[in-house]
1. Work out the source of -16000 here, i.e. which of P, Q gives that when helix-only ellipticity at 222 nm (-39500 (n - 2.57) for each DSSP H run of 4 or more, over all residues; to 500) is computed.
2. For which of the structures P, Q does the calculation of distance in nm of label points 7 Å out along Cα→Cβ at positions 206 and 238 return 3.1?
3. Supply the structure label, taken from P, Q, corresponding to distance in nm of label points 7 Å out along Cα→Cβ at positions 78 and 102 with the calculated value 2.0.
4. A value of 1.6 was derived for distance in nm of label points 7 Å out along Cα→Cβ at positions 142 and 158; which structure in P, Q was it taken from?
5. Thinking of P, Q, which structure, once distance in nm of label points 7 Å out along Cα→Cβ at positions 22 and 190 is computed, gives back 1.4?
6. Starting from the value 1.04: which structure in P, Q was Rg/Rh (Cα atoms, Kirkwood Rh) calculated from?
7. Rank structures P, Q by FRET efficiency 1/(1 + (r/R0)^6) of positions 62 and 166 (r between Cβ atoms, R0 = 41 Å, to 0.05) and report only the one at the top, that is, the highest.
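Each value in this text was obtained by applying a stated rule to the coordinates, not by laboratory testing. Since we're looking at a predicted model, the values are computed, not measured. Cβ atoms are built from the backbone, for glycine too; each structure is taken alone.
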Structure P
Amino acid sequence: MEFKQARIFVAVAEELHFGRAAERLHMAQPALSAQIKHLEAELGLKLFERTTRRVSLTRAGEAFLPEAKAAIAQAEAAVAAARAMAGEHDLLKIGGVDSATAGLLPRIVRRFRNRNSAVELKIFELLSAPALHDLANRSLDIGFVRIRPKQDHLASAFVFTEPVVAVLPSDHALAGEKAVAASELGGEPLVIPSRSHRPILFDVIHDYLRGHGVEPNIRQEANERHMIISMVAAGLGISLVPEWVSQFKRDDVVYLPLADGGPSVDVHIAWRQNDPMDVVHEFVRCVLEPD
């Protein structure tokens, strides 16, 4: 059994869905299915029961799952130990969602560097799914994500929650209000990210509006914050964004809180649970300790 096959088997066993497992591993579903068939042929065992409606583990698959997880953990520990011995502990790779990189990280990085001045930091802006993938394949050491990881070898902790606010053109009829209620957004054209790009925020917006009896009127999709704000400024619609976006001040848009207890989005920190690099755990402590 190859390391790659073990990771694929564990992903399918945890998701019990070939499509979701393929998405989690950022690979094509036919290639994933082929790897599972190859593994079953190599072992001489049927690991999954497959029907058109569901996927389940066989008794052999249930017995094989903890062994596969142990093999992955052992291989990752060996790689991590080798990298640490080679001096890679002097480099800490951090990535995550924009709410963290824009607001939280500057303060945390200063705190960490005051205690660990010799450690080089590389910071990347990543969405949650790619960040978790990069953590799993060891190309990232710390991830800030919207969702808690399902993988057993990844640890996580809640960091903060952030309110969602409305952004409107400065000449909009509601722009002079102190806050905006969901009921006032009925029929308003919306500019929001696509679900494929930012699924958490997409679902939060839809659930909030529909929970207040408002059907979302999506007119434009834009995935990057600067494009969303530019479209709002151009009068193409309004948007709902995490509060940190209001740092981008412009004369042609206004940011308003939501009047009726609007939604929020969470940020979690994730890392490899048994990572031998001390600086990883030191960085986590810097994030979680009180100010």
Structure Q
Amino acid sequence: MPPYTADTADNVLEHVTSLYDSVRTVRPLVLHLTNIVVVNDQANITLALGGSPIMSLAAEEQELLSPMVSALLLNIGTIHRAQRETMLIAAKQAGRHGKPIILDPVGVALGGYRAEVVQDILDNSIPAVITGNAAEIGYLARLDASAKGVDSIADLKDPVRVVRDLAKQTGSVIVLHGEIDYVSDGETVVQLSNGHVDLSKVTGTGCSTGSAIATFVGVALDGIDLNPRGLEKSAADERNIRRRIFAGSVAGVLATSLAGELAVEASANHGTASFKAAWIGSIGRLTGEIIKSRAKVVIRYDQ
């Protein structure tokens, strides 16, 4: 993995392409505690990228699984009491074993029970990544963004500032997905402009981006313990870890958005089902070279 800086889009892409070139060697094991609507798609996305998914429902096995995995994905899309308890156990185990948590607070902007669950998770862990749409990220940032069901129906007025400030506030890398995607580690903000409108017509593409992010964060942190016992991480170590998580997040977003473009190109007269199949297939064909040649990456320097 090359020395990492985020001074230019080329720097970011160099690191991202190295993750694509490494994923099938590392084969990160990604533990999913996720929703019943998208679980099959998430497993297939992880496999297509070169990772290995494990889907878990049992609180009793979290202590066993946590040391084995490369990353933990928590998706609250169909949350219920038993899953809430399992997620809290899994989050605590991930912290104990130094594993990155990717949190997808699906529908949190609705408030109520979903908001309680997300607050519980944030009270008991610091996710490596929080990923969501404008309504979800806006809610976590205490802004007035609207939701209809679990979908966003409003845009944030200043997404660059929102993701940067929320990253500083939470200690997590923030991913805001929509027509244009934004990723921030609290210092750098990257704007990603790939994708296709048909991605919004298929359920689960946003949730599956969480799986892609978890897969690449697992690669980026391969061999790194986020919570080494008896050792205090230096500021340089902390910054290196954060930037690796940032690069893994960018890689995950680019995977699902670029695959959407490739899927449309492969079948001009596709329907919803054939588009979805082509999308998953396109994810499996992505390479570092494709990313480098097609990614639309801009560093945003807005204050």
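1. Q
2. Answer by label: Q.
3. Here the read-out was taken from Q.
4. Computing distance in nm of label points 7 Å out along Cα→Cβ at positions 142 and 158 on every structure in P, Q gives 1.6 only for Q.
5. Going label by label, the one that fits is Q.
6. Checking each candidate, the match is P.
7. The structure with the largest value is Q.
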